[in-house]
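Got some structures for you, see below.
Please treat every number below as a calculation from the coordinates, not as lab data. Since the structure is predicted, the reported quantities are computational estimates derived from the model, not experimental observations. Cβ atoms are built from the backbone, for glycine too; each structure is taken alone.
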Structure 1
Amino acid sequence: MSNIIWKIKTFDEFTVPELYAVLKARIDVFVIEQNCPYPDLDNYDQKAIHIWAEEDGKILANCRVFDKGIKYDEASLGRVLTTEAARGKNIGRQLMKYAVETIENRFHTSEIRISAQDYLLKFYSEFGFEDTGKKYLEDDIPHTEMVRK
């Protein structure tokens with residue numbers, strides 16, 4: 001029996017334990033697991049809507065979404081992760097579905113731009129994202145800009 005709870009909150013709606021759990025998950029995946037020291041606290045969390053799945057207070061998947069004009073001209077999403085314990089259970093797909101729906105419902109647009117790690121291009125293409133051909137290294141990890149129209 002699954003006790004997964006999905007939450008969608010603005011920065012100001014976070015409880016302190018929720019914020020701590022989300023930041024811990026991001027550091028566990030992006031900094032420790034991907035061995036990538038980068039400035040995770042980038043002052044964009046305050047402008048984002050945060051979406052995550054948790055079970056018994058532990059984060060399973062997380063991302064943040066932005067309205068048009070914050071990161072890109074289009075709406076965008078980022079910091080997409082599934083924690084190690086939650087992988088292979090389609091929670092990442094559910095997260096993406098909620099992220100796209102949240103952008104469409106709250107920001108009234110279906111145009112979304114993302115910066116995708118290259119190994120996930122096929123994953124994002126399942127949600128209508130297309131490779132723009134703009135490729136670059138971010139923190140020594142190959143990325144590609146993708147857009148969903």
Structure 2
Amino acid sequence: MHYSVTPEPWDSEDGARLRGIQRAELDARYGSGDHEPGSAPTAEDITFFVVARDVQGMAVACGALRQLDVDSAEIKRMFVLPSHRGTGVAPAVLRCLEAEAVRLGLSVLKLETGTAQPDAIRFYEREGYKLIENFGPYAGEPLSVCYARPL
């Protein structure tokens with residue numbers, strides 16, 4: 001299936017809708033609404049946000065970058081609607097985020113996922129991300145699993 005992946009404002013209607021669906025899924029997986037260490041991303045600290053759309057124009061996936069320092073950024077709010085998982089849209093979103101990080105002159109991408117997200121863990125490992133020690137707000141968090149990939 002073909003998808004278009006394009007930048008959108010963080011607070012776009014479709015982006016907010018996708019992140020709301022993601023939040024509900026994670027709340028269900030973790031059994032609470034308190035499963036994100038650190039500060040939630042905002043329009044002020046997101047460097048780049050994309051939405052993927054199918055051929056009918058329906059928003060089906062999203063992802064963001066939050067720059068951490070001059071060399072690195074963190075992938076945030078990477079999400080694919082369950083009905084579109086396994087169709088190639090997740091790698092398309094990831095490639096777009098990686099290309100933007102390269103364009104920004106960054107040398108590494110980091111991310112945090114969780115122990116109740118084995119599908120995400122498999123995806124990132126398949127895409128070349130390597131397990132690292134939990135960084136920043138995730139240090140010491142038992143539910144957090146962190147990865148990085150040099151660009």
Report task. For distance in nm of label points 7 Å out along Cα→Cβ at positions 11 and 139, find whichever of 1, 2 sits highest and give me its label. Result -> 2
Query raised in the report: One of 1, 2 was used to compute helix-only ellipticity at 222 nm (-39500 (n - 2.57) for each DSSP H run of 4 or more, over all residues; to 500), and the answer was -6500. Which one was it?
Result: 1
Requested in this report: For structures 1, 2, calculate distance in nm of label points 7 Å out along Cα→Cβ at positions 51 and 115 and state which one comes out highest.
Outcome: 2
